[in-house]
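Values quoted throughout were computed directly from the atomic coordinates according to the rules given, and no laboratory measurement underlies them. This is a predicted model, so every value here is computed, not measured. Cβ atoms are built from the backbone, for glycine too; each structure is taken alone.
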Structure P
Amino acid sequence: MASKTQIKIGVQFQTHGVDAPQFEKSARDAVALGVDSVFLWDHLVPFTGEKDETAWDSWVLIGALAKELRTSSVALGVLVSPLTFRSPVILARCAVTAARLGNGEFVLGVGAGGFIHDDELMNMKMSVKDRMIHFANQLAVLRKEIDIQNKRFSTQVKIWVGGDGKNVTIPEAVRHADGWSGFGPPARFESRRQVVDQFRSTTVHPDHEFEISVLLTRQDEPIRIVDFAEVGALHLIRSLRPSLDGAFDLQPIQDLLSQRM
């Protein structure tokens, strides 16, 4: 298990409620605090809003952040882009572009989607079974494309899968990805991490480097790093919702970083 001195701390910015240029400043401020990673999520409609609202395009914002963090060792990524309305072929090219604009690395988090307002906007109607079949097929295509593009452009784009479904999401993450991101609280995370371990123990390359992370929100407060480190998390990523004044309050990130000192 990871110790609390080894665990990484990241931030995820939700892509609404803050003017687009503010994301660059928020990323700079987070890096100045000492985070190990900066992520955006990827929704067309604010996850916390109404169906007629608009979120900023995550991939345009990522291009700006990549240049902002170019001289930094901080990891930049998306957590997650849905493979329902994001083509894996296009995503692979987006990710290597971001990596080349930035420090050569990028974390491409993907998921099966399912947010009702995104699906309605894209006129996507899928049963749960069809969604998961589609996700597995698209993830396999993405793995192939990322390997091609990484080799071609000497980038280090890593695929993570977000979600904790035991029947499809986790097995496919182990099969095709470089990392997995689950959810709190610690007991739920541990139960899914055990499933990850089970599938990894039966793979051809069980020692392949594989990042184990957890995405946390204010609903998980109070968050104790040691609780997640003890159940196998290697990377804690705190999602931030915009405050009413149109900015991001980084105090939750400071609180986590102070526990690591």
Structure Q
Amino acid sequence: MPKVGVQFQTHGVEPSRFVSVARAAVDLGVDGVFLWDHMIPFVGSAGDSAWETWTLLGTMVGASPALGVDLGVLVSPLSFRHPQILARSAATVARLGGGRFVLGVGAGGFVHDDRLFDDHRTRGQRMAEFGRRLETLREVVDDQNRRHGVDIRIWVGGDGPKVTIPLASRLADGWSGFAPYERWRTRKELLESAGTRPGTETSVLLTPNDAPVDDEMWRTSGADWLIRSLRPDGRGDFDLDPIRHLIAVAR
């Protein structure tokens, strides 16, 4: 039976609301609460702004340990998050919470984030840098886990078969792919054929743009996690009905 997670997008809702909506999701039965990490909303324009994710995580950490769910980020782009800082941020949040933290990372590439950071690299250059930074992150996270007695688990988000999947198989503790199902299944097979670290978890991130969840298909997919991304409802809140449905699918 897969675990169920919720990923909250970090715009259009007051910062103080994230703690209470996370608690509401936990009360519904989710196993994990995640934030995404973009400076500008996907649904917005270059002049828009999102809340800073890691500051929000610091305020949300109290919502997770006593309730027994995982807290994490899906995903922080290594294009503008330095691995040395990122690992220490994750260790801090983990120590403030229950000791475990899911540190999802990706290669970046969202055009408005790139422009904000004056990043003009080609895709090839960005992917090469992603590999180098992921190597560093693995080393520093392992050190932080030993040093502070925490359990930071690196998940790699993305499903590029030539670079991302091989990096995830070698360096990550988890992989987060995308629907539709056939795409996700094919990438999962590539990941497994490349070999993975012991205990590697697999997940699928379901977005508002995906087709309605096929109950039996995802329940029996072999995914360890089904995670639903939620964007603000336009009224300063989040509609948790998709989470109720996903919990019914998984259970």
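Per-structure values
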{"item": "Highest-scoring label, criterion being FRET efficiency 1/(1 + (r/R0)^6) of positions 71 and 223 (r between Cβ atoms, R0 = 25 Å, to 0.05), among P, Q", "result": "Q"}
{"item": "Answer label among P, Q for the case where Rg and Dmax of the Cα atoms in Å, calculated from the coordinates, equals 17.2, 51", "result": "P"}
